[in-house]
Structure I
């Protein structure tokens, strides 16, 4: 069987295309990941699975290599983004985020959102928007730390889902702030 059909040839056991992203990249199933290790595993797998390596082995081998390459890229894209990684971890633990249908948030976070929106409406200069962005970044950092603890220390998928949904809002609001800064 060709290398492409069998999957990447690595020193560790070869995962299947259906392996979860963590297993596919040979990483622990946790929130805190070393970015350099993630990048290196992705590069290794890309070198092993890139369709160009199988150009002389025919169409079938190239198709399989393409499947592997796409799957490796998808896993890498999901794991390199902390919010996507956390949402994926929650899904693997039976608690999908369902951000489109479950918008429940703690009352204190809803109040924070309202205060931020009001502050943005009232912000008339770059300094005010920048101050608001700094506050949002601090909240993001705190939520990421809480998320890491919920996943890596407590293995609490329910709490992690709540943090992921809050972070999704924070990211969208930060984008609004960046756009406002560009206009000022």
Structure II
């Protein structure tokens, strides 16, 4: 009986050290060596100050900025500690109210825009943290942003084109625009 308990205890300690100390240390070291930017949160800095992350959306609602997808996280939008989707189905009246409210906000901010509103501007993402919008959603907002900043629309369109990323590895996903990076580029161009 003693030999069985001793073997079990030795195995417990050995596996605890391997899986609880050695493995995490090795994975952390590899992450820091090979992917330091991503391992540290993909943070974006301006003038020595962290302004956000490439992979977590932020709330932008001023007309001079591009707006991202809605966030379903509560109690605060884009709360990375509470990532979740809204779980509202297509027949849920709350989803229809959310969409109508966002369409109304978009029309109020740009009453002259008669283009169809892209779906990613009126629905939340599955995580509630999506930092990117489609090029169509960015194009929908160009006139509003240009007018609010007093910039030529062509200059804003050029910034959108520069901020647009293609599918990952050329085949995975769709083209996308990182909202934070685009808004930072706008601020830099409009000084």
Structure III
């Protein structure tokens, strides 16, 4: 029997035990994040989205990962300081995990199994190839800032490519539909 997405053991950025079940009944936007990525400014949009929709039941959950070109080299303390001082992040952040490869965290194994294809992938894959980076084949996580939308019932209902920003109309519509469900 596989563990429910809600029951997978996690650790907050402050070192406390947690699970997605702690957010039961909420809509979750699960994002793998990094401090030294070209997409790092997405923290600003994610924080704005969180502040705008948290009272309606949205939680943005950040999972730092160092899987892509070493773009999250910091310790959990360094990540917390960066997020707080640079982007005033108030949404929940978790301890650094692996989101791809043989050592991928069980959370990301289940997320990618539940939603193998990302919506809205723009030129990201081609950009990576242009930089001489061999992208992970689907269904693996393509890069930092890939987003999974989890409904109030705990089921994965959407996956959005790294280059889909928090203010993207399609992402906003999917979040609003999940909040209304």
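Nothing in this text is a laboratory measurement; each read-out follows from the coordinates by a stated rule. What you see is a predicted model, and the numbers here were worked out from it, not measured in a lab.
When Cα extents along the principal axes in Å is calculated, the result is 83, 43, 33; to which of the structures I, II, III does this value belong? Value 83, 43, 33 for Cα extents along the principal axes in Å corresponds to II out of I, II, III.
A value of -22000 for helix-only ellipticity at 222 nm (-39500 (n - 2.57) for each DSSP H run of 4 or more, over all residues; to 500), calculated from one of I, II, III, originates in structure I.
Calculating mean projected area of the Cα convex hull in nm², for residues 41-88 alone for structures I, II, III picks out II as the one with the greatest value.
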